[in-house]
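These notes open a run of structures that come right after.
What follows draws every value from the coordinates through simple rules; no lab data is involved. Just so it is clear, the model here is predicted, and its values are computed rather than measured. Cβ atoms are built from the backbone, for glycine too; each structure is taken alone.
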Structure I
Amino acid sequence: MIDRDKLAWDRMGGMIPAIVQDKASGEVRMLGYMNRDALDATIASGFVTFFSRSRGVLWRKGETSGNTLALVGIAVDCDSDALLITATPTGPTCHNGTTSCFGDKQAAGTGFIAELERVLIDRATADPATSYTARLLREGTKRIAQKVGEEGVETALAGVVGDDAELASETADLVYHLTLLLQARGLFWAPVIDELRRRHADSNATVSA
């Protein structure tokens, strides 16, 4: 954990700006300010807590709305005068009802996979008569796995004989069904990404050896 005594509290009158980033998607959710007590409360409670400059009190994000930010990690910038908080959000972060305080734009790049995970979680409770996702989940893991196999073959064929648009479309189908298969097993993409990172680290270590 970070050493709060090494932070440059004096540069902003005892406060430090804290950027909150969605751990799963990488999306920036909000910017707030922390004093020492807010940082301590964040670490102790496991939920992001700020210092309100207008009211002069601590406030835990989501304490009234329920849209909390569960702490994952804290990083300090190179000048020790700003924090990057990674968190797992519950619901929208902005008081205006948008996902982020910077608007409702979807996560950039591959970060959209995290958005897809959330959509599928919501669809799981939908009516199977109108929701393909809910219907597949009701049919069970074997059926979803079968679809992954079918989409994998179609993606491979598109890679050999299809054009770029067809390959992109078939890959999207495959990623959707893979995401659903993971959720059917109670998993998300996070452990998959962790495994890729582990392999990358092992590969770099082997090359350096």
Structure II
Amino acid sequence: MQYKQAVVPWDIGEPQQAVVALENAGAFSGDVLDAGCGVGDNAVYLAGRGYRVTGFDYAATALRQAEQRADALGFDVEFVQSDAMRLDNLPQKFDTVLDSGLYHSLARQQRAEYAAALPKVCRPNALLHLLCFSDEVQDEFPDPHGIGEAELRNTFTGTAWRLAELHRDTYVTAFTREYVEKQAGEQFPRLDTRTLTFDTAGRLTRPIWRLAAVRL
């Protein structure tokens, strides 16, 4: 989907609220991998909380921004360019993996390859926290590629993973109410903006799945 204005949907300038809630609940430990780290706000936040963090992304431009944000705050985060379907160039194995918005951005076959590659960089009993858009989204904005519950249960139950939790949550985007209303008028004329939800800062939120799985 191409947008007329240069808004990066996941660049909200701070960690996702769901990630902060997970960290407050003690859901991270040891060496942490931020899968599909983008511009690095979640990785930098976790580094600031005292974790050893590595972030990977395929986009070199995003990684440069992530490095700049980490350096500006004086946090040590290792950022690596990697293909999510391979991961063979990551420097080590990890105790906790965060996937905040990577899984749902992949095509179906890519998701299967990614799910098969991920256990290879996880230590036994490593914990995966995955946040992905839900198929609960029925509108056309912003084309979120929602994932169904059955797929998640099938993918993260089996020889590599034990599904520990699967709950509904919300994900904050960078789309403001004003931006959405403008785009609805120009590109999505059938979109009823009254059905959308926004956080207290006026940013569009999307329903997601929040999954936790244990590496066997």
Task: If P(r) over Cα pairs in 5 Å bins from 0, in percent is computed and equals 1, 6, 11, 14, 14, 14, 12, 9, 7, 6, 4, 1, 0, the structure in I, II - done: I
TODO: For structures I, II, calculate relative contact order in percent (Cα under 8 Å, 6 or more apart) and state which one comes out highest.
DONE: II
Open item on the list: One of I, II was used to compute mean count of other Cβ atoms within 10 Å over residues 82-89, and the result was 15.8. Which label is that?
Closed with: II
Task: Answer label among I, II for the case where FRET efficiency 1/(1 + (r/R0)^6) of positions 26 and 178 (r between Cβ atoms, R0 = 35 Å, to 0.05), calculated from the coordinates, equals 0.95 - done: I
TODO: Work out which structure the value 1.3 belongs to, where distance in nm of label points 7 Å out along Cα→Cβ at positions 42 and 90 was derived from one of I, II.
DONE: II
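Name the one structure among I, II that helix-only ellipticity at 222 nm (-39500 (n - 2.57) for each DSSP H run of 4 or more, over all residues; to 500) of -14500 was derived from.
It was calculated from structure I.
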